[in-house]
Structure I
Amino acid sequence: MNKPTTSIPPASTYFFANGEEREEQHTLAVIVDNEPGVLARIIGLFSARGYNIEQLTVSETEHDRGISRITIVCRGTPRILNQIRAQLSRLIPVHSVADLTERGDPIERELALVKVAGEGEKRVEALRIAEAFRARVVDAQTGSFVFEITGKSRKVDQFIELMRPLGLIEVVRTGIAAISRGPKPLQTEA
């Protein structure tokens with residue numbers, strides 16, 4: 001006699017019971033006071049609730065006002081993404097939270113430094129691919145290059161994959177810098 005099986009949801013916030021909600025990747029821009037501990041509080045919020053940060057970029061944007069911008073790329077169901085936005089906006093040092101993905105087609109760029117070893121044919125091929133991707137050589141040694149590539153994450157990923165068989169040594173990526181289109185600055189929105 002077969003015993004009926006019951007479905008036990010995994011211990012993750014990404015489980016969706018009805019199976020209808022799909023995970024989406026969103027880019028959030030968070031305007032905060034530039035003070036000690038702010039980044040730790042934001043990361044703590046994600047960690048405590050089991051949310052994952054896929055990419056994170058932080059920089060002071062208004063030195064005279066002590067304002068920084070945190071760009072966070074995260075993934076979740078629409079319900080989880082709403083929770084993330086709501087919980088971020090309740091933190092004291094947060095001035096505003098904007099979902100750039102939801103606002104529509106943000107301009108996103110990433111910078112990567114890609115170190116590639118190579119001699120002979122592989123060296124020539126690496127330079128040819130770099131030219132096609134508009135990557136710049138920022139360091140050239142006898143047995144290696146360091147390329148600088150800027151663009152959408154997908155472009156950076158493709159470049160790295162093409163460099164793998166040619167002697168990829170190391171990759172350093174900045175994470176996404178993103179901005180919404182149009183004349184309205186992010187700070188004016190709550």
Structure II
Amino acid sequence: MNTTSPPTTHYPAATITERIESHTLAVIDDNEPGVLARVIGLFSGRGYNIESLTVSETEHEKHLSRITIVTRGTPMVIEQIKNQLDRMVPVHRVVDMTISGPAIQRELAMVKVRGKGDNRVEALRLSDAFRARVIDATTESFVFEITGGSEKIDQFINLMLPLGLVEVSRTGIVAIARGPEGM
């Protein structure tokens with residue numbers, strides 16, 4: 001009878017747990033049909049999640065767009081995502097705004113709140129404290145416009161919940177590096 005026993009070692013089994021990080025990626029690409037679908041396909045095909053996505057043409061004459069993607073993963077997964085994006089033919093540049101240096105990130109949201117009496121007054125008071133603008137008002141509701149960091153917007157929305165929050169529409173995060181240099 002031939003049995004083999006597992007190799008013995010003096011070292012305990014290594015348990016490696018890499019932490020999950022959130023990263024903001026800025027992608028400059030050709031503004032042409034199908035590019036966004038290919039970028040999204042890269043994420044969905046590999047099981048990566050997109051937490052926020054914004055896209056807009058930024059240089060009309062050169063037909064270039066900027067895609068800002070917020071995603072989460074281990075450092076190895078983030079590096080893989082960046083490398084795969086960088087290899088796509090219509091992509092000109094990929095910058096990880098989270099590690100490239102100081103960056104500014106903002107988001108815009110429109111928040112609809114229905115209320116009367118004290119709730120209406122409180123919603124107006126809180127909107128003033130958060131520097132949210134009233135962009136539509138009826139006798140029964142307000143639509144507020146608020147810009148800032150995602151945490152600020154989350155906080156505002158949470159405060160509006162008990163006051164009659166009806167609906168929220170958010171743009172997603174946009175980011176730009178601080179200082180005189182461009183991407």
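No lab work stands behind these numbers, since they all come straight from the coordinates. Keep in mind that this is a model prediction, so the values were computed, not measured. Cβ atoms are built from the backbone, for glycine too; each structure is taken alone.
Taking mean projected area of the Cα convex hull in nm² as the quantity of interest, name the structure among I, II where it is greatest.
Ranking I, II on mean projected area of the Cα convex hull in nm², first place is II.
Which structure, out of I, II, was distance in nm of label points 7 Å out along Cα→Cβ at positions 72 and 88 calculated from, if the result is 0.5?
I
Please state which of the structures I, II yields 0.75 when FRET efficiency 1/(1 + (r/R0)^6) of positions 96 and 112 (r between Cβ atoms, R0 = 35 Å, to 0.05) is computed from it.
Traced to structure I.
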